[in-house]
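Each structure below is given as C-alpha cells.
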Structure 1
C-alpha cells in the first residue's frame, strides 16, 4: 500500500486509514477486531479514534471505542501501528461532548486530562497523532498550542493535528506555533468527499502552501455514495436511518448528507463508476486519495464484507477522463451538502 508523510513530520502512514467511530455501537468488539485484523493484513498501519467515540455521542458509552482499539493493539507490535486519537473541543458551542460531564474545552486542564485518559484506554504510553476534534475560535490559540506542545515535549504525542477546522483557524494556529516555537499542526481532518468538495475552495491551497496534510473523513459521504440510500431506501441499521428517527441534531446532520441534491449527484457518480468498471465505494475512495494535499483517507466499516471494495481503491488511479466526468457532476450540482 502506498504511503505518505504527515505534513513535515517524521511520521509516514498508509494512504488508507481505518476509522473506528462506530466500534461499540455499529460494530461489536468481535466484529471490530475482525475489521482491524483485515485492515492490518491489507497493509493499513494507520488507525483513527477519539475520546468522544462511539457515535452517536453518549456519555454512557464514551471511551468504549478507545477501549476496544486498545485491547486490539495488544495483539500487534506497537511499533507497527500509527495510532491517532482526539481531544474533544468545547461543549458550549455546536456540539456537547459526551466526556467530562459536557464541560470540555481546549485549555491545558482539559487537554492534559484527555490525553492521560486516552493513553490509559489505549494501553500505550504515547499516541502518534493527537488532534483537536473541533476548534474553539474564542480561545487564544497561544493557550491551545502551548498545551499541545507540552504533550509533544513530554513524549506522550509525536505529531499534532486539528479537525473540523477553518482556513482562518489553521493558518492562525500555524502562525502562533511559528512565533513561539511550538509544535504545529501537521494534519487537518475535515469532511471531504465527492458530495462535499468545499475543502478545495480555500483550505486545499492553505495546506499546499503550509505543507499540512489533509486526512479526510467520510469519503463515502456517510455511506451515501455507496448508493444504499437511493430510491428513498433507509436500510435497517444504517447510521443515517437511525439518525433520521432520532430527531434534533442527529436528524439535521442526516438531512445534510441525504437530500435531493446529494442523491442526484450520487446517482451520477454511480453511473461513472459503472462505466469505469469500479464499485461506487472504490471510486469514491480512490478519488479521495487522488489529491496532492491528501496524506491518508479515513474509511470506516461496520461489517467485514464492506472492506473488499474499500481496499480495492489502494490499487486504483482514476484516469483523466474519469476525473473530468466527476468534475462535470460537481459543476452541474453545486455543493450538494450545502
Structure 2
C-alpha cells in the first residue's frame, strides 16, 4: 500500500457518536488530521502537494462542492487551483487545458468536476487526464487496475466506505454484501472492493427481481441510488451494517436511500444522511491527492512517516503505452 495509517484515531472518533452510528464527519476529520501531518514532511522535501479542480460552466451544486473541496485543501495545507472555464468552451480547448495540467509537474492531482455541459461525454473527457493525476479514480486505467487488484488511485466514495468500515472494526470477509446501484462512480467499484475484501457480493440495480429478498439477507448493505427511502427499514437484517450513500430531498428535508429510524433499530452500524459517507468522500479526495504525490515523487507513507520507496523496499513501475503504474515488491492487502 502507498499510505499506511494507524486505525486507532479513526476508531476513537466513533466513540462520541450515538450507538451504532457511523459518524462519517468525525472519522473524516480524524483522517484529515493524519493527512495534515504528512504535508509538512512533503514540504521538507521541497514538495508542495497541489490539486487542480477544473469546472466547466456555472452549475450551482458544482460550485458548492468545489468550495468544500478547496476549504478542505486549505485545512491540510494542500495548494489548490480552481480552473473555471466558460460553459461554451470547445472540446479542443477543454482537452488542451487538461493536457497542460498533465504536463505541469507542480500539479499532482486533477479533478474534473462533474457534471459537464450535456454536449460533452464526461467519461470520454476523463480519459484525457493522466492516470497518475486522476484523484477521482475514474480513468479507465485506474478502474481496470481495480479489477486486477493493482489499483493505486481508487474512486473516492467506495474508498471512503471501506475506511468507515475499518474504523468500526467491520471486516467484510465472509459476509453477504449487497450493493444497490451500479454506477461507475460508486456501485461497480464498491462491489469490486468488497469482493477484494473477501465478501460474497451481489450487485443489484433497477432490473433486479425481488430486491427486498436480497436486502433481507445482507450482512453488509451499501445503497447508492439517490431514490429517497427506497429501502424500508423493516427489510434490514438484524445486526447488518448499512451504508447509505444516497442523498436527496423528501418533503423538503434531506433524505438518504434508507429509512433511517427503523433501520437504525435493526442495524449494528448505519451511516446518517447527511454526515455519513459525504464527508468521507472529500477526505478520500485529499488522501488520493497525497497518494498521487507519492506516486509521482517516488514516496510512500509508513506509520505516518514519509519515506522513499528505496527505504521501504518497494518501487513504482510504469509499463505500457497506457501508463499503467503498479507498486511492486509488497504484498497487497484486502482492505
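What follows is calculated from the coordinates using simple rules that are stated; it is not laboratory data. Because the structure is a prediction, the values reported are computed rather than measured. Cβ atoms are built from the backbone, for glycine too; each structure is taken alone.
When relative contact order in percent (Cα under 8 Å, 6 or more apart) is computed for each of 1, 2, which one produces 18?
Computing relative contact order in percent (Cα under 8 Å, 6 or more apart) on every structure in 1, 2 gives 18 only for 1.
Using the calculated result 3, 15, 28, 27, 18, 7, 1 for P(r) over Cα pairs in 5 Å bins from 0, in percent, for residues 93-164 alone, pick out the matching structure from 1, 2.
Source structure: 1.
Given a computed value of 0.65 for FRET efficiency 1/(1 + (r/R0)^6) of positions 245 and 261 (r between Cβ atoms, R0 = 25 Å, to 0.05), which structure among 1, 2 does it belong to?
Structure 1 accounts for this read-out.
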